Structure I
Amino acid sequence: MVSSESAAVSWSGSASAILPVAELDRAVTFYRELGFDVQVAEVGGYAFVEASGIRFHLSESPGFDPFTDAGMIYLYVDDVDSVHAALSLPSADSLPHQYLVERRMRGESLARIGVLRDEEWGMREFYFTDPDNNLVRVGSRLPASD
């Protein structure tokens, strides 16, 4: 806690979410295919993902279970419609849970994409999951209605 007698904390800087992954190489390939620049760290199963100011990290995690250990991140973009249109992933609606479990057991990707829609909280958004079932929500603010 910051004491009431001290100056306010200055939260100046930046932050990056860290998504856990089972296989770093597969995750790096996936994000590169989506158009991100991915730099693999020289040491220790780690990578830095970036595109146009969007930044996050990937961390290879031993014993990773995509159904209990997956992470989440929200990416704010200028044109969510064009991002959604550019992604070529299986529809989330066509991949029920049991099918995903079977895919995981075969070592296959769990990547899929959801529908694009306007939400009551003022965002137009969709989600996709990466091969390790990390949830990536992507959105743009809706124009204010008068």
Structure II
Amino acid sequence: MRITDIRAPRGANKKIRAIGRGVGSGRGKTSGRGNKGQGSRAGRDFRPGYEGGQMMLFRRLPKRGFHSRSSNPYQIVNVGSLNKFAKGSAVTPDNLFDEGLIKDKEGLVKLLGDGKVDKALHLKVHRATESAVKKIQDASGTVEILKKS
């Protein structure tokens, strides 16, 4: 086999449709732009949803609810999912990442109080709810709040 024998897969190279090549081609005269109007002119460029000066649909429809401009920066970890760790171990964001409980090692971690923990763990998180701290302390563990960096 030589380099000259290699070809693109079937259907990879499509023939470009020729426009403006005579009335008989089916794409001649106005070249698929229709007759007159904004779309037929050179330099036509109008944003998606534009309706020729009519009030656009997305502006006519009522808006409901609150849409936060910023997403929640915290990754949630529940107390019940901490039973994976050995008794007395220190649980940091790195350990949580290694166990697959959070997706971003560098991100902020918040501890919530859902579930039960039956081991004494020493947690280092960026935020924790009161119920989560109480459950950890009841299991004779500690919660240290890290500073956001």
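Laboratory data are not the source of any read-out in this text; all were calculated from the coordinates shown. Note that the structure is a prediction, hence the values are computed from the model and not measured. Cβ atoms are built from the backbone, for glycine too; each structure is taken alone.
Listed values, structure above:
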item: Winner on FRET efficiency 1/(1 + (r/R0)^6) of positions 25 and 57 (r between Cβ atoms, R0 = 30 Å, to 0.05) once structures I, II are ranked, highest first; result: I
item: Comparison of I, II - label where distance in nm of label points 7 Å out along Cα→Cβ at positions 81 and 97 is highest; result: I
item: Ranking I, II by distance in nm of label points 7 Å out along Cα→Cβ at positions 73 and 105, the structure that comes out highest; result: I
item: For 1.1 (distance in nm of label points 7 Å out along Cα→Cβ at positions 17 and 89, calculated) the corresponding structure among I, II; result: I
item: Label whose coordinates, when relative contact order in percent (Cα under 8 Å, 6 or more apart) is calculated, return 15 (choices I, II); result: II
item: Source structure (of I, II) for helix-only ellipticity at 222 nm (-39500 (n - 2.57) for each DSSP H run of 4 or more, over all residues; to 500), computed value -5000; result: I
item: Comparison of I, II by Rg/Rh (Cα atoms, Kirkwood Rh), for residues 41-112 alone - largest value held by; result: II
item: Structure from which 14.1 was derived, mean count of other Cβ atoms within 10 Å over residues 33-40, options I, II; result: I
item: Answer label among I, II for the case where FRET efficiency 1/(1 + (r/R0)^6) of positions 9 and 137 (r between Cβ atoms, R0 = 30 Å, to 0.05), calculated from the coordinates, equals 0.60; result: I
item: If Rg and Dmax of the Cα atoms in Å is computed and equals 17.5, 58, the structure in I, II; result: I
item: Label whose coordinates, when FRET efficiency 1/(1 + (r/R0)^6) of positions 49 and 129 (r between Cβ atoms, R0 = 25 Å, to 0.05) is calculated, return 0.95 (choices I, II); result: I
